[in-house]
Structure I
Amino acid sequence: MVTPWHIAALKGLLAVLGTLVLAWEAWSRTHRDLPRARLWRRRALEALGMLAFLGWWNFGYFHFSAYVQLHEFPHYFLGAKYHRELGYTRLYHCTSVADAEQGLAADVSARWVRDLTTNKLTTGADLLSRASECTTHFTPERWRAFSEDVRWFRTNVSTEKWKGIHVDHGYNATPVWTMTGRVLANLAPASRPFLLLLALIDPVLLGLMWWLVWRTFGWATLCAALLWWGTDFPGRFQWVGGAFLRADWLLAMVASVCLMKRGRPLLSGFALGYSALLRVFPAIMAVGLGLREVGTWWSERRIRLSREAIGFCAGLALSVVTLVPAASLLNAGQVFDVSDWASFYENSRKYVGTAAMNVMGLKTVVAFDPASRSTVVGDTWLDSPWDTWKEARSLTFEERKGVFWAAVGLFTGVLALAVFRAEPWLALCLGAGLIPMSGELACYYYAFLLIYGLALSPLPWVPVLLVALSAVTNVAPVVWKQTDDQFTAISAALVAFVVAATAVAWRGLSQRVRHARADVG
C-alpha cells in the first residue's frame, strides 16, 4: 500500500538526483563536455522534471482519499460566497449557529471554536449565546442557502475534521481575490461535482504558468523549476492541492518574471501588482528591481529611470487603480465601499499574531529557543492550544529583534550588489529572497521559490542550491517529528539557501561583467 511516506521518500530521491544532474549541468559550463554527455544530461533533466511535475500531485494519489481538499474548501467557498454577510469575523460563528439550528446545539456548545473577532479560542456555547450577531446580517433566503451549504460540508467530512475546521484561522483572502471567488462560488450550491469543477481551476492556471515558463525560458529551465515545485516538503499537495483558486497568485507572480524577460515591463508590473493584491507578499519582489535602479543611479551619478522601471511602475499603478476600485464596488454590491479593505487589514493584523506552527522564514529562526519547543511547553497549555508556545516565541523574538533587523539590512546590502549588474527579470527573481528574510509565510506559499529555478541560464549554480534545499526539506520530517521543529529546521535551511544563492549571483554576475570587459579590451 502506498503511503505519504513512500511518496515523500520518492520526492526526496528525485530532489537528490535533480541536484546531481543540475550540478553536472553547471560544471559543464566551465569544462569541456562531449556532445553525447550533453544529450544524456538533458534527457535526464527532462525525465526528472516530468517526474517532479507528477510528484506535486502525489503521483495521482492526491490526498490519498480524494482530489478535493475538504478542509480548505469550507473556508474559501463559504467565506467568498457569503462574504457580504460574513465579513472576516463571522464564518465560524455562523456555521456554529447553523449547526445548532439543525439539531446539533449540544455538540456545538461542547466544542472549541475560534472567535475570529479576536482569533482566540472560545466555546461554541459562548457563540450560540450571541447568535443574533450572526443571523441579522442575512436575509431569510440567504440564510437558508448558507445553512444548506453548511449542512453539505458537515455531512461530507468526519466529525473530527469538522471540529478541526472551527479552530483554524478563518477566511483571509484579499478583497481582490474575493471579487473573483464570490462570483464563482455563487454559481451553485455546494456539491461534489461543483466543488470538483472549482478545484480544477488551479490545474488550468498551473498549466498556463508552466507553459509560459517553457515558452520564455525553454525546457531545461522549466525542468529545473519543476524540481523544486514538485518535490519540496513545505509546498506539497496536502496543503492547497485540490482547493479553490489557490494558484492564481503564483501564476501572476511567475508571469511577472516571464513578461519582464520577454520585454513587456508594463504587463510585468501589472502581473506582479495583481499577485500582490491577491496575497500581498509578492510585492516585495519589486525591491530587487528598485535596488537595481538605485545601483545604476549611483554608478552613473544621476537619477534616471530605465525604460523597464518606468513600464513596470506604470503596470503596478495600473493594477492598483483598476483592481482596487473594482473589488470595492463588486464586493459591496452596487455601492462603492472601501471599508472591506480596512476589515482585511485588521484581519491580517490579527492573523499575524495568531499561533501557527507551519510558518517559515528568518523570523522563525530568530524566535527559536529550545525552551519554547512544543515538546517542552506542551504541558503548560490550558484552554487555548499553542498560545503558550506563540507567546514564548514572541518574547524571544522581541529580545532578538535587533539581530533580526541587522540581518535583514546586511542581506539587503548583499542583494543590492547582486542585482546591480543583473537584467531586470533576474533582479525580480533575486528580489524574491527578501520575502523569507523580512517575515514569515505559511509553508505552502514557498512554492514561489521555483522562481530561482528560472535563473538556470545566467546562474546555473543557483538552481543546484534550490533543488538541494528541496532534498533537505524532505529529510527534516524524518529527523524531527514535531511540526514546529520541522519548520524551524527548514527555515534555517531556507535562510542559508537565500543567502548562498544571492552571494552566488553577486559573484557570478560580477565575473560575467569582468569577462565581457576583457573580451572588449
Structure II
Amino acid sequence: MDYLPDPAEADNRAGIQLARQRRTAEALALFDRAAAMPVDYAEAYNMRADILLAAQRPLDALGEARKALECRPDSVQAQNNLGLALLMTNRFHEARPAFERLLLLDSDHPTAHRSLGIALQSCGQYTAAIKQFEQALASRRDDADAWSRLGTAFFETGRREDARRAFEHAVAAAPRTPLYYRQLGTCRRFEADDGYVAAMENLLATPTRLNPVDQIELHFAVGKAYADLARHEDSFRHLLAGNALSRRQVTYDETATLAVFDRIREICSPAVMREKACGGDPSSLPVFILGMPRSGSTLVEQILASHPQVFGAGELQEFENALVRASGPAGSPRKFIEALPRMPDSVLRQVGAAYVAALSALAPDAARVTDKMPPHYLFVGPIHLALPNARIIHTRRDPVDTCLSCFSKLFAGHMPHTFDLGELGRYYNAYAGLMAHWRQVLPPGVMLEIDYEDVVGDPETAARRIVAHCGLDWHPACLDFHLTERPVRTASATAVREKVYRDAVGRWRPYATMLGPLLEALGVS
C-alpha cells in the first residue's frame, strides 16, 4: 500500500519549496491552509514567520512565532522570530527576555547577543548593550552589523573615538555596504587621501549593483564627504540624488499634510483654549522642547539636562501614547484633537496624569524632566490643556539653515516632507504658521522661544533664560553642558559634546545658487 502523506505536512513542504523560490504569496497561501488543519506544525508557523519578517510585517510574524512556540516551546527558530518581531514593533522591553531565553536554548546562537544588545540599547541600558555587542564580536569578528551597532552605542554615549574605530571595522568587514560609510562620517571628517572617499567613489561607479536603499545611503555618505572637502556643488548634487531616490520610495500627500495644520488651528481656537483652561493635571514636572528638527532642540535639552535637578529623557512617545489611549478604540492623536472642543476636563486630567506617571517612572527624584520630541509642535494646545503648569520651549533657527540641515540628513523616522526642497519649504511655512497660532492662544509665560543663533552667540544669557523659564535656580554646570555624560540619540550627538561653535550659522550661503525651490517656497530673495 502506497504511503499517503498528511495533507498539512504536504502543504507545509510545498510551502517551504515555494518560499525558497521566493514565491512568497503562494507560500503563505499554503502555510495558511496547513495551519488551518487539525494538526499543528511548528515548521509551518516558523517558515511563515520568516517570510512575514522579511516582508516587513512584524505584527503578523509575532502571531506566527507564538503559535510555533505553543507547538514546540524549545524551538530556537521560533524564539528568535519572536524576539525579532518584538524588536521590529518597538516592544523592546518584551524583546529583551525573548532573546535571553533564546540564549538559554542556544548559547552559541549566531545573532542572539547582537539582538539582545539592540533591545538593551533601545531601553537605554547602554553598558549592558555594549557588553552584548562585544560578546557577539568575540565569536564573529567579521560581523559588520555588530560592529555597526557597537559603534552606534559608543556614539550615543559620547565615546566618539571608540565609535570611529567600530565603524571602521564595520567598513572593513563589509566594504560594499554604504550605511557603514555614512555612520563613519558622523564621527570623523573625511580627507581626500584617506581611502574612504575613493572606496565610495568606486561604489558610485557601479550603482546598479546596489539596491535603492543602499544607493540612498551612498549618496548621503558621499554628500557628507564632499562637504568635508569643501566641494559644495558635488556635495549638494549627491544630496539631491539621495533625496530624490528617497522621495520615490514614499507616498506623501502634501495637500492633506498641510491641511492638518489648518485643521489644528481651527479646532484649537482662542475660544476653545479659554474654555478648556481649567482642566488638566497640575504637575510642573514636564518640560517640552519642540521645534523643527535641526533647530537646536538637542542643544537646549543638553543645557537643561546638565542641571542637577533635571533629567533629560530625550525623544519620548509617551504624550502621543496618552492621547491615543484617551481617544478610545482605534484612537489617534488626530482623533483626540478633533474631540477636544467637547472633551470633559476629566479626560484632559487623565492624559496629563498618565504622562506625568510615565516621566516619574523614568526619574523619580527629578524636579523637571525634559521631553525633546520635535514634532510636538503639532500638540502644543493639547499639551497646555492637559498640563497647564508644564513649561514649553520652542527652538528656532534661520529657516533656510534649518531646511538645508534637514535636507542633508537621512532621518531614521518617517519624514517624507524633507526629500524635496519645495515641499520642505512649504512644510516649514505651515509649521511656522502653527507656531504663530500657539503664540497667540497660550497664556504668557507658558512657552519660551529661543533662537539657535542666540544660544551660540551668547551661551550664558540664553542658558540663564532657559533655566529661569523652568523655575529653577541657576547652576554653572549648564554652561559646561558638553561635559555632561548622558546618551544622546539624535543627529546632534556630536555637537552637544563640544563647546558652542558658530560654524552652522549661515550654513546655507555656499549652496545659495542650488536652493532655488527652497528659497522660493520660503519667500527668501
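Rule-based calculations on the coordinates, nothing more; no lab input. Worth saying up front: this structure is predicted, and the values here are computed from it rather than measured. Cβ atoms are built from the backbone, for glycine too; each structure is taken alone.
So the values come out like this:
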item: Comparison of I, II - label where relative contact order in percent (Cα under 8 Å, 6 or more apart) is highest; result: I
item: Entry that produces 40 once percent of Cα pairs over 34 Å apart is calculated, selected from I, II; result: I
item: Identity of the structure behind -21500 (criterion: helix-only ellipticity at 222 nm (-39500 (n - 2.57) for each DSSP H run of 4 or more, over all residues; to 500), calculated), options I, II; result: I
item: Structures I, II, by distance in nm of label points 7 Å out along Cα→Cβ at positions 122 and 394: label with the highest value; result: II
